[in-house]
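Peer 1: Next up, some structures in structure tokens.
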Structure I
Amino acid sequence: MSKNWTRSLRKWLQREIPMEHLLPDTLPKYVNSYVYLFGVLTLAAFVWIILSGTILAIFGPDWWHVSPVGHFFNSLHFWSIQSFFFFMILHLWAQFLMASWRGGRHYTWIGGWLMFLVSILAGFTGYLSQNNFDAQWIAVQGKDAMNAAGIGGFFNLLNFGQMYSMHIFVLPLVLVLLLGGHLFLIRKHGVVEPLPIDSKSEVRQG
């Protein structure tokens with residue numbers, strides 16, 4: 001008798017992340033702190049990056065270089081990326097200072113750093129995909145650096161099609177998978193609690 005994999009998957013999900021963790025109706029009081037907003041703001045900026053980037057990919061570089069509407073969506077994509085990295089860095093620093101790898105959350109922490117590194121690669125390939133003089137200059141300089149490092153044979157930064165496909169498909173797919181795992185682990189373990197106050201470290205008055 002064949003095994004029902006959908007039933008096994010459902011039972012595993014129910015065991016690993018119960019419904020009260022997946023869709024909680026109450027949250028701890030400390031979540032009201034603005035520190036816990038940085039991750040949500042990073043996610044919101046990522047959504048805008050995907051939406052604006054999809055529109056840019058549909059119409060192509062001739063549209064975003066010439067059309068006023070294309071300029072608008074190109075600017076929207078650019079500033080969404082700036083917001084994404086700004087809030088992500090704040091989120092990483094906040095979680096580092098809170099030692100957010102506590103309580104079995106080390107994989108959540110590692111996944112966040114992997115997303116940061118992949119995001120840097122996505123941003124770099126985005127610069128190479130502008131199809132203008134800046135993109136060509138950056139590609140030439142980057143190619144020389146990669147050749148000096150001995151990895152120039154694996155990636156051709158001057159190949160627009162290769163860099164563009166990595167920017168709009170490969171790297172976003174990796175980011176979405178990492179993000180899905182990151183959110184799953186957050187729901188499984190819950191948001192990290194603030195560090196306890198050490199009474200011995202308090203400064204004595206008088």
Structure II
Amino acid sequence: MDKVEELLANYQTFTTQQAESKGISRVTLSSLVNQGKLERLKEGVYIKNNDLVDDYALISYKNKRVVFSHHTALYLHDLSDRVPNVFHISVPQGYNASRLTKKFSNIQVHYIKKENFDLGISTKKSPFGNAIQVYDVERTICDIIANKNKIDKQIYTHAIKTYFEQAQIDKRKLIKYSRKLGVELTLRSLMEVLG
């Protein structure tokens with residue numbers, strides 16, 4: 001198997017840096033794009049031509065200040081069994097998400113105060129195996145508590161119950177986040193009932 005095939009076997013979407021680390025030059029990448037074997041998604045990001053597109057990676061790679069959150073994060077953390085038909089993303093207040101919403105009609109944008117935006121950002125694999133930014137599970141729980149009235153009751157209840165049934169929960173981190181995000185009292189009430 002040559003270097004390009006090996007790279008495509010391991011990554012559906014990959015960057016120039018990942019290719020170079022496997023010994024594939026930028027010239028080779030350009031040649032493969034010209035031959036129609038690869039597609040350039042944006043500068044420095046490639047996908048095998050005619051492959052199923054990983055929208056998670058596409059949204060994430062094109063926009064560095066985008067973090068998957070809310071319903072989408074619940075799904076990625078296995079706290080929801082419903083595959084989201086809308087990508088829920090968070091961006092800092094003041095971020096212009098209009099390009100995103102024009103390109104992807106199935107995006108729900110949540111604007112987050114700048115001082116809270118970086119709280120709980122983690123990296124996780126998309127369903128296609130690509131690394132994407134998503135809020136960690138504790139931040140996701142706090143977000144859905146804060147937005148309880150905007151979330152389907154069944155999704156909310158299942159997520160909360162599933163989270164608190166897990167063997168390893170980081171209560172310290174959860175309480176720290178809940179203080180910063182203004183949901184500590186609600187969280188403590190839930191912990192008393194479920195914990």
Structure III
Amino acid sequence: MKAKFTEVLNDTLSYFLLGDIELLHDYQVKNGLPNDLATEFTTKETGDWVVEAGIMIPLSQVENLPYTIIFLTDDEAPELLKEGNDLQIREDGYILNIVNGKIMLFTWWILKDFTAEKMKERIEHQHKFGKPQVELENGWYKLSILAGLTQQESSFKNQDGETMYITGLEPTFEFVLTKTTVKDQCTADIFRSYKIML
């Protein structure tokens with residue numbers, strides 16, 4: 001499986017979040033957490049627990065740039081490991097639990113008022129506008145995050161209406177997922193920076 005999304009923005013905040021957003025809501029309800037998960041996760045250990053439980057993965061210090069986002073399973077070769085690309089960061093050892101058949105990349109804003117209604121709106125928005133989300137078999141996954149610059153082709157129309165193509169290095173995140181039969185321990189550095197140098 002390989003899925004690619006282009007021109008993905010972090011909505012001016014320095015975070016991307018990855019996970020099964022419905023599972024995050026279930027965790028919130030079961031544990032009586034407030035709607036303001038942003039404050040909850042940054043002032044208490046709850047945020048660490050959510051990561052260690054495989055519910056959500058935060059990518060911090062993400063610059064406000066358009067990104068190429070790639071999801072792939074371990075039977076595909078990562079773009080960032082191919083010649084001509086610039087791998088800058090690799091963090092292995094994350095875990096993800098998928099209970100609702102999909103994961104998505106979303107931004108910090110939703111955590112400030114995380115309700116069932118806002119979650120449903122986010123899911124619909126991701127689907128309607130082709131934002132980063134992929135369907136996967138439920139279960140446990142090991143996850144590696146690769147970050148850096150990959151060769152990407154962009155197109156635009158010139159003043160004569162002709163489509164022009166250019167190729168250049170663009171900031172990229174790759175999420176490499178490996179299905180497992182049991183929950184592993186999270187061994188990744190959950191506080192690491194994901195700032196990509198241009």
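Computed from the coordinates by the stated procedures, all read-outs in this text should not be read as laboratory data. Owing to the predicted nature of the structure, the values given are computational and were not obtained by experimental measurement. Cβ atoms are built from the backbone, for glycine too; each structure is taken alone.
Peer 1: If distance in nm of label points 7 Å out along Cα→Cβ at positions 55 and 159 is computed to be 1.8, which of I, II, III is the source?
Peer 2: II
Peer 1: Taking volume of the Cα convex hull per residue in Å³ as the quantity of interest, name the structure among I, II, III where it is greatest.
Peer 2: Evaluating volume of the Cα convex hull per residue in Å³ on every structure, the highest lands on I.
Peer 1: Figure out for me which of the structures I, II, III the number 12.0 belongs to, where Kirkwood radius over Cα pairs in Å, for residues 71-118 alone was derived from the coordinates.
Peer 2: I
Peer 1: Still on this structure, I have one more. State the single structure among I, II, III that was used to calculate helix-only ellipticity at 222 nm (-39500 (n - 2.57) for each DSSP H run of 4 or more, over all residues; to 500), giving -13000.
Peer 2: This value belongs to structure II.
Peer 1: Out of I, II, III, which has the highest value for relative contact order in percent (Cα under 8 Å, 6 or more apart)?
Peer 2: Across I, II, III, relative contact order in percent (Cα under 8 Å, 6 or more apart) peaks for III.
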